[in-house]
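The next part holds the structures, each set out as structure tokens.
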Structure 1
């Protein structure tokens, strides 16, 4: 190992240590904020704005530093608060779960890789806009969306949330593969166009790895079966077509893979 390697490792450890210290401070500040929101000494509007800004910041930092468990939890917190328009007792209790977990991770809690899927599922499901969660039977079924287009991902999220499924969305194909390996979702729905990757590429990659090959996979696309663009898509994969067929294709896919 060269002297440069040693210096790089030392710098990386220092940066991570500084981030964890800042994260502990941030978690403490969020604990105070939640208390103030409960007592209404901080308005809902002001509190939500702070929550959303803080969640976005720590998610970005954790992603840059490549801290797997913290990255997953801050990603889910950011998704959760992004959808909130109100914050009553139930919502604050669920945000509290995220903050408590982040605080433990910042204090050095070690989570074995084998426990990551269960840890992620123990976090509250995001409250997708326009879905009345009080009338929906919640299912402990996790569906990961790999959909760069925000408008399209919201359509799919609403359909799945209305059926009680948990959803999380990743915009980047490369990040999605890591997330799938670590969280082991019950199903993956990926757009055909993922930048440098395609939905076919992702389907092939997941089918080739023992750790992911049994995870149900579907491509969200405008193409029909038989299109040259779908050449190479693993036979086990399903197709969910955009447009008028979307609802029927989604229902058929969920039934085919017994996602109930």
Structure 2
């Protein structure tokens, strides 16, 4: 996958959740280098501030707002302060997520289950709900939700993560339809394994060639700026010929069963 970068992001406003490290940090760097005003948010305040300081040292436009994406108060403050500062929001990248894993489902505590759903699903829902009207007033915009191949494949060590990411797909499809009159496009990116702190030490990490966070940042750019679709699901995979972006067909073809019910 080639770098889709171009002048179309110059002066645009991009919010990235989970922006302190990994895919989020790479996404902040990518869009800042293309001339966008980037607003990063993360619960990892020190790392987030350090990364934004590095971008500012390069003369790039970026700011960091510390906070928990599962907090309604923080999400409201994030969206309101961005709108007040710049008068617009052009792209929201709902990237923040956690993965809690146990060998047995019964080992999950109720608080762990709630926390994964609050961050991985409720955070994107709240951010999109609040950012979309501002995008609409500016003539339209883009939301890219970071799902996972775990939304459509099994992750036995974390059914709750799979459930939350599957919820992202359902939310993407319905929100895209709801926001179509406002010219706000909503799409989902479901990458395969990425080399990040969240996947380090994973058994999958030793068996598959992981992509780099910068690969996902370029894919986000492609989906937001080059592909005129909404309500679509995409995956990014590392192949022998390089990193490839593919559109997932949904719903799948009906398979008729020879059963009378």
Structure 3
């Protein structure tokens, strides 16, 4: 960008959340810019990385939490008179502390690295990887129209890595394609990221805004009733959910 457009740009990434209606990490002209690093936490945003014990971490990956109120935080949900759903959504893991649902590392210099959703990030053999890397490999195959990868592991226990693929018209998921997918994932990512199972489905569930339903599908696979895991009214193709329940 600096070479092709100009050296006097303020180039930077941001991170925030729809729930908060704001950003809390972003760029600043006062600090150096490093590839893959968001420069600083925003003014008034008390963002920390928490470990399992609820203590702040530095230069280690932890849960992104916000430990002091921000003016744009929601204070309640509709149709939640006792606040149970609200508390479960944000405060169940660390009582009184907002858990945002992302993995973050805060470097000693204050720079921040986001590793993706903590509920959907793949964690295989201690190697943590965002699902976007996985999709980049799988959806590079001309036979694959769309895909969804789910890690059913829980904290302290490794689960199964399940890959769902929607093939393009005229293609089918056979042993040859499954073998080539596994080989490509092994080569491009690591042996730990070879799926335990690969299933063909007629469609990948997406929201009306186009986001894949990684977290709701994971909840379904772990036993949550489908109507609790996903709101059908917010989905572009709710009819495909039944294939994941089956």
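Read-outs throughout are calculated quantities, based only on the coordinates presented, and are distinct from any laboratory measurement. The model shown is predicted, which means the values in this text are computed figures rather than measured ones. Cβ atoms are built from the backbone, for glycine too; each structure is taken alone.
If helix-only ellipticity at 222 nm (-39500 (n - 2.57) for each DSSP H run of 4 or more, over all residues; to 500) is computed to be -11500, which of 1, 2, 3 is the source? The read-out comes from structure 2. One of 1, 2, 3 was used to calculate Cα extents along the principal axes in Å, giving 60, 42, 39; which? Structure of origin is 2. Here mean projected area of the Cα convex hull in nm², for residues 105-192 alone was derived from just one of the structures 1, 2, 3, and that gives 6.5; the source is 1. The greatest value of distance in nm of label points 7 Å out along Cα→Cβ at positions 97 and 145 among structures 1, 2, 3 is that of 3.
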